[in-house]
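Some structures are shown below for you to check.
The numbers here are math on the coordinates, done by the rules we state, and not lab data. Nothing here was measured: the structure is a model prediction, and the numbers come from that model. Cβ atoms are built from the backbone, for glycine too; each structure is taken alone.
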Structure 1
């Protein structure tokens, strides 16, 4: 912590303008939920929840309901089934499938033949918790390298400040989330958005640029990250390679806290104030 008798920092020049601000949070525990009220938030859990939810929607899931706990997942799935909704339960704890779930958190398993028009109740170690944390935001998107360009196109002209939230791995900052955050920063700076005084976005941008010039690039960086090392330890290297593919799923998942559902955003809702 800083010294308690530090004087206030002088304002930087130019001062942040507000509407076009781009802010990166390196971990959900570093974010005050009140700070994102009324803004746009992109939630990243690169390995693997963001990629898996995007894959599930692309495979035909009508909606995904993120929940915080395994117990809640069973309760909500039972509710939907009693209502006549075709629903699966997916997710993980400590990277592996949960006993009694239909699917794990491997995006490779969320294929059209497995989904078959079924919705999904979903809980993971970090990503779903991060989504629920920012429920006060005006617009909440699920982003990753898998839908990088689609996400950047969706928020480039948003009239609100844009916050990028890295979910992290448990209580630690994780390189695998910072990598797509840096890619988004690069794209959005080119589209006229402005970083604020905090260096988090600049650090992510430097990581992304270094990764692109260091063969074999993205896959290696993900494999060396905290999340990647955890997957390799349990024999899921193939998921790392899958998650390293940029722009493979060009859709924009949006979370609506009122309904509790993640769906594919329709283009008309992108700049709603």
Structure 2
């Protein structure tokens, strides 16, 4: 019964439910290696890749004769395992050299590293992570990918206002309910009350982001949830409560990728 509830909601939003096995994807870390060089190295070892449309350095893994996590290229930080849809978030924020950027919920660091890559390791990124155990993969990935412009704080993102500084750009990849492509028995584990609790937390984080953003600064809000309470409804709430303008939004339904939602806002005044 619970599964049917969600499936009917997806149909109302314009997507017919089906079983999906998202393709594994990588993002080439151009801070260390040229894209062509990495692809040639992997091809020579029997790895087959397909360019992911709509993103700069993303590729689907269509065939590999060995676990890529054991490859020298992975250990040296030449690429990052990252869902192709999720790679769109940092590109949407489009941070520039020398900007001050806040990544509010950073671990395991895929988007943090991507932001640094787009900034060519210049400027400054402040990456926040609440859970101490999640600092380990975050720090490991930053080191592996040779990220030099990022400082990590083990704090609740809602405390970011205590920095008393304003950021040029903010990425809020918010804690969310996820979706059925990411977790076994997702439909059995989720209910509407839990989704609403997540939506309330996301509203608190959006409010914090607003107060940490410069006027005319930009914010990207992203989730891997398919639920409207955590996506469109939160965006509507944000625009109603604060002087922000939605620049763009995109809902990515599961296909080759997992599900994803992202919206970009500009702070227009106080």
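Taking relative contact order in percent (Cα under 8 Å, 6 or more apart) from the coordinates of each of 1, 2, which one would give 30? Derived from 1, not from the others. Looking at structures 1, 2, which one was mean count of other Cβ atoms within 10 Å over residues 121-128 calculated from, given that it came out as 26.4? It traces back to 1. Out of 1, 2, which structure matches 3.0 when distance in nm of label points 7 Å out along Cα→Cβ at positions 65 and 137 is calculated? Of the options listed, only 2 reproduces it. Structures 1, 2 were shown, and Rg and Dmax of the Cα atoms in Å at 18.5, 56 was computed from 2. Comparing FRET efficiency 1/(1 + (r/R0)^6) of positions 49 and 193 (r between Cβ atoms, R0 = 25 Å, to 0.05) across structures 1, 2, the highest figure is found for 1.
23.2 is what came out when mean count of other Cβ atoms within 10 Å over residues 81-88 was calculated for one structure; which of 1, 2 is it? Only structure 2 yields this read-out. Ranked by distance in nm of label points 7 Å out along Cα→Cβ at positions 97 and 225, structures 1, 2 are led by 2, which has the greatest value.
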